[in-house]
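Read-outs: derived from the displayed coordinates by stated rules, not from any lab. This one's a predicted model, so the numbers in the text were calculated from it and none came from an experiment. Cβ atoms are built from the backbone, for glycine too; each structure is taken alone.
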Structure 1
């Protein structure tokens with residue numbers, strides 16, 4: 001039964017991926033292509049956050065610092081050097097090293113603390129990077145930010161759409177394998193009962209640090225793609241808003257479900273786009289953030305475990321009910337016989 005369900009999921013995900021791949025060929029709308037590109041980028045970021053929150057039980061308020069490091073690294077490299085593929089790949093490598101090192105150090109210093117203390121300390125670290133980006137004007141140009149050029153491959157929106165889509169698919173496959181591996185099972189055990197996991201002999205701190213490093217690196221990659229999509233970077237990439245976006249995407253889609261992070265990213269980005277467009281129709285929609293809040297409240301009310309989590313629960317209850325009915329039917333038939 002589980003194998004059949006897994007095969008159905010694989011077929012469904014493959015079908016969705018194929019549809020997204022052929023979408024630019026059947027709809028050449030520039031605005032929609034840009035919107036989908038943003039969805040793919042923030043889906044990567046949301047999945048990196050879901051690895052912490054959904055699979056390890058770690059709440060971070062400073063996840064934007066890894067996102068910002070990726071954005072600034074690619075921006076600085078493309079600004080100060082020739083915008084070529086080799087320099088871009090070097091920027092990606094530097095981002096991976098920096099985010100891995102930083103997430104390791106931050107995790108080593110703070111993950112011994114309880115969740116809320118850890119969350120506040122990560123917020124403090126993100127604040128330090130925000131101040132650094134504001135003050136180091138010779139490198140970051142302060143709050144004003146700076147524009148930069150990108151390699152020719154990334155200039156075409158169609159090519160960039162495919163790059164972001166493939167990146168999202170690769171990250172999803174990697175994290176899906178990671179979370180279903182023995183290491184991922186330990187992380188989920190830590191989320192459920194940290195003390196019990198420790199009593200079984202697992203080094204909880206080490207496993208948490210591994211999750212933090214993987215999450216930080218993937219968030220840095222999302223930051224790279226985000227900066228390339230704008231060809232501009234400023235201090236906004238380090239703000240709390242970026243982390244809150246990832247948190248909302250994860251909660252709305254379903255905590256502990258990578259697909260939920262993708263769905264949450266799509267819903268929030270499309271809601272933001274449509275509400276902004278409605279501002280042209282009537283002045284009341286200029287306060288789109290109020291309607292955005294209402295959408296979030298309704299999503300939490302009707303889908304308390306996120307969209308994917310709630311649907312899974314409904315399906316599980318339906319299967320259990322069907323099994324009980326079959327058992328009752330068999331019992332009645334035996335009694336009659």
Structure 2
């Protein structure tokens with residue numbers, strides 16, 4: 001870790017300690033309010049589905065479902081309580097449908113091993129490939145990957161690919177007799193069946209929910225994570241800083257300040273922006289300029305042009321010095 005990083009962390013510790021002495025921060029009041037808002041909003045929209053009508057209820061439910069996934073991420077990182085099982089209880093309901101909370105928790109915590117960030121076949125949330133695997137891909141598969149590496153492609157086909165991979169992994173785990181996997185999915189399916197039954201009673205078709213709410217919500221999370229990480233020889237320069245607008249920050253719980261989150265994964269969502277703004281220039285330097293001026297920049301740069309997330313530069317046969325990890329249009333700190 002560089003000397004600037006040590007300096008940055010010393011400043012952060014002092015600031016965080018000062019902020020954490022405030023009663024509402026210590027009690028994590030914003031997260032409790034968030035949890036009540038998300039749950040009451042989600043269940044309220046479903047309950048009043050027929051009264052609201054699909055034109056109003058559908059976009060509202062997409063937003064609350066996306067927000068719930070952001071809340072699940074916060075629960076994984078130890079908020080709002082210090083008790084992991086209690087936090088898990090708050091995030092177990094399958095409002096987002098596609099995966100059990102425990103599966104997301106285990107995969108995401110593995111992703112937070114920063115020294116392995118972006119490395120293919122090690123980072124479960126990475127998009128890079130080894131050279132050997134890339135060379136085995138047929139032409140159509142490479143074309144599909146390039147399509148997935150555009151922003152519309154990531155949002156449209158990215159969720160389907162993730163759902164396929166998740167279900168395939170679950171199926172193989174059950175076949176291999178993994179008790180933990182079987183129990184996790186059994187609980188998930190039982191809860192989901194109950195949720196779908198209640199939806200039907202409220203006049204909301206489960207199939208309609210899957211196609212027009214749950215899938216689009218997953219697509220929105222793909223917008224957030226589109227180019228969160230890049231290959232780089234320095235782990236601290238692998239995570240982006242995205243200066244998104246307030247609405248996006250609230251929906252994604254400030255995860256746009258992704259380097260701050262990876263540096264301080266235990267920091268509550270309402271503290272990420274405070275820490276970033278207090279040391280903005282130092283953080284931009286630490287990230288080596290991996291700065292994005294809001295999600296509109298990604299739409300502008302990558303609606304048609306794919307981001308170059310293909311063969312990982314640390315893969316065998318690819319000298320890192322030959323790889324231009326700044327090849328993407330990253331904005332300067334000016």
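Taking relative contact order in percent (Cα under 8 Å, 6 or more apart) from the coordinates of each of 1, 2, which one would give 29? Answer by label: 1. If semi-axes √(5λ) of the Cα gyration tensor in Å computes to 32, 27, 20, which of 1, 2 did it come from? Answer by label: 2. Assign the value 0.30, calculated as FRET efficiency 1/(1 + (r/R0)^6) of positions 230 and 254 (r between Cβ atoms, R0 = 25 Å, to 0.05), to the correct structure from 1, 2. The correct label is 1. State the single structure among 1, 2 that was used to calculate helix-only ellipticity at 222 nm (-39500 (n - 2.57) for each DSSP H run of 4 or more, over all residues; to 500), giving -18000. Here the read-out was taken from 2.
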